[in-house]
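What follows draws every value from the coordinates through simple rules; no lab data is involved. Owing to the predicted nature of the structure, the values given are computational and were not obtained by experimental measurement. Cβ atoms are built from the backbone, for glycine too; each structure is taken alone.
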Structure P
Amino acid sequence: IAESGAIDARGEVDPNAYFLNAWVLDRDGGRIARRNAQDIFVKLYDHQIPPGAASVVHYQVHVPEWVKGGISIEAAVHYRKFDSTYMRFVSGDDAHVNNLPVITLAHDEQRIPLAGAHGPPGEDIGAIETWQRWNDYGIGLLRTDKGDHKGALRQAEHAFQQVDRLGRADGLTNLARVYLRDGDVEKAAAALSTLSERHAGFRPWVRAWLSAQVERQRGNLDSAIQTMRQLLATRFNEARRRGFDFSRDYRAQAWFGRLLYERARRERGDKSARMDWYRKAEQAYQQALRWDPENLAAHYGLAQVYAALGDAEKAALHRRLHQRYRPDDNAVEQAVAAARRDNPVADHAAEANAVYRLRPASVGGGLLAETESTNAIEQQP
């Protein structure tokens, strides 16, 4: 009865579909669509899903009155190497038909009854476990939240509570993330404490990272520092067996540097001890720059550290580097505004909670016309 992501006779995906891509702009707000990576300036949106994460997409569909009993919802993620815009560019032909193969990466189906229908509440046709559905849904909601959508956090909390009730350690772990995002430190601490009791061996490095954040917000800097030292040294047998080396995590190193800097400022009377903490903060920030030379947090932190150590020259250097790598907020706003003004489809996709309306299904139409709901994905050059 309805679909999203159909491909037309020219091989072009419905532009109003949800794309698992990043819409990247140049300084004038134009889309980076011709492999001109040297012109990349800012992202309008990023719908890519990193490993271990998930995404939530909202669809709206009109169910005709003649539909009785129930409906089947089919979702799929499709991949194609290059999109039609790029293929027209490389071919030099505006009428080029994009016939590159489409690969289905993932597929799932659900059958649900309509109001007033008799029978079971719904049928899960796919092979995905219930806890994983709840967990992925919660992760997607947590990634959707940008700090001003409390509703997404409440929904994520409910989802992870279901995961916990099903006996999975992921539930309590992710509940701690929700509470930290929401600023409820005590609830986060309680979730981590229960996690330690019920699932002591579950990814202790994740628990360490979350615990360090809790202890910092509680003001227990020494405890947070000790935990971070263990984490950055990868003192977890399972993590080492899996090839993890957290010392390379430049964001964690920069965060650790900030933690050490805050600890130094607590040493009011003992100047020698204070200088020692500043030196430790310097080492952490430098470790972050080893893996990410343009890390803003590290350059900003080093400017503060060297100022405290009395090294004006190095402090000035890192202030300059921070300014050099820091995005021009005014230019970013202008580029984003231009892109949203000139491309209604991208403007809609950039909304935090965009709703994608399914269109009446085509009859004998494009390549994907038989699916009720699809997520189309094309890799943007």
Structure Q
Amino acid sequence: MLSVVALLLASYLALRLVLPLRCAWPLRVVLAALIYGLALHHRIVARFAGSMASPELPKLVIAALGTGFVALLLTALLVLLLDLATLASWALRRRRALSALRARWLRPGAAALALLLSLYGTWQAMVVPQVRQVEIAIADLPPAFEGYRLLQLTDIHTSRLLTGDWVAEVVARANAQRPDLIVITGDLVDGSVHARRDDVRPLADLRAPDGVIAITGNHEYYGQYRAWMDAFAALGMTVLENAHLRIARGDAALTIAGVTDPVAERYGMPKPDAAAALAGADPDAPVILLDHRPREARGHAARGVALQLSGHTHGGHIIGMDRVIARANGGFVSGLYPVDGMQLYVSNGAGLWPGFATRIGVPSEITLITLRRAAD
């Protein structure tokens, strides 16, 4: 679907931006070929260098392709807006506006602006995320867990773009917060265990008194799922697959539950099952549910979950685009939401899929959550 949309936008740009250029036709052919190449680069890379989920190319090449692809999308949007404004000016007979909108430099200028924005977006996608501190009030939180510090990592997307050095810095920044518990809500990796073994090794250094608990996202299923489950266990993580565990403070407890990702069913793996995840849980312990995608939040609230932690959306990537991403995720895209008596937190994520690695106005994050007892 992404390639089809990109191909249509590339055709639009070839018609509206490249064809009108006053330059030799061989140069216009080269520019058009570049635009179509960027539009189809996911398919080309998947054919010759890894897969769409995990391009096995040098970091600089991945960054350059991603920058060009996002620049293509932004240019198409800007040129479309200019064309719509031109059409409106013509219909309303606004001659001065029409003349300005037909300026020869305007559309190439829009392309230059799009490229600058895309360069910024790629840089933002590759920086080590800052810590975002959030306090979340939970009804009936046991006094023993007042001030409990829970650190959420999500969408790390370890890859040839976000490599072991970057992961090590994320781990160091996470450990510096001295959390009581670390949870990872899916999409830890892109690629096979063999390809990413060295890059994920720093995750073994995550430290918290109550351990490191993880769930799967959709990307774990794209490359050697069972091998990754073994690898995560070797890194010291407890992976919850439609299961839960109990964290105790004396007689008080929290239930930490986790579900799988809906894409699991496509690969013959267990689909998400919140009922199974909560089966046998302490009825007096507040439930914190880890679900990579936020869209089932209302159903989880109906099961009595106190807090759901999710990722997957990357915060929408780009200001404005977040509204589109929200529609595909139950209306949830970034931040804290009250949902039928439950609290839902959707993290922007630490990293990004290398096939669309851009952040414009939507910063990455490591989330430090402090639990508070809700006022009666």
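Given a computed value of 29 for relative contact order in percent (Cα under 8 Å, 6 or more apart), which structure among P, Q does it belong to? Please report the intermediate quantities before stating the final value.
Values: P: 29; Q: 20.
Computing relative contact order in percent (Cα under 8 Å, 6 or more apart) on every structure in P, Q gives 29 only for P.
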(request) For mean count of other Cβ atoms within 10 Å over residues 136-143, find whichever of P, Q sits highest and give me its label. (result) P
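Computing distance in nm of label points 7 Å out along Cα→Cβ at positions 32 and 56 for each of P, Q, which one ends up highest? Could the numbers behind the result be given before it?
Working: P: 2.9; Q: 3.6.
Evaluating distance in nm of label points 7 Å out along Cα→Cβ at positions 32 and 56 on every structure, the highest lands on Q.
Here Cα extents along the principal axes in Å has been calculated and equals 79, 54, 37, so which of P, Q was it run on? Before the final figure, lay out each step's value.
On the way: P: 79, 54, 37; Q: 78, 48, 38.
The correct label is P.
Tell me which structure, out of P, Q, gives -15500 once helix-only ellipticity at 222 nm (-39500 (n - 2.57) for each DSSP H run of 4 or more, over all residues; to 500) is calculated. Kindly include the intermediate steps, with their values, before the conclusion.
On the way: P: -15500; Q: -12000.
The read-out comes from structure P.
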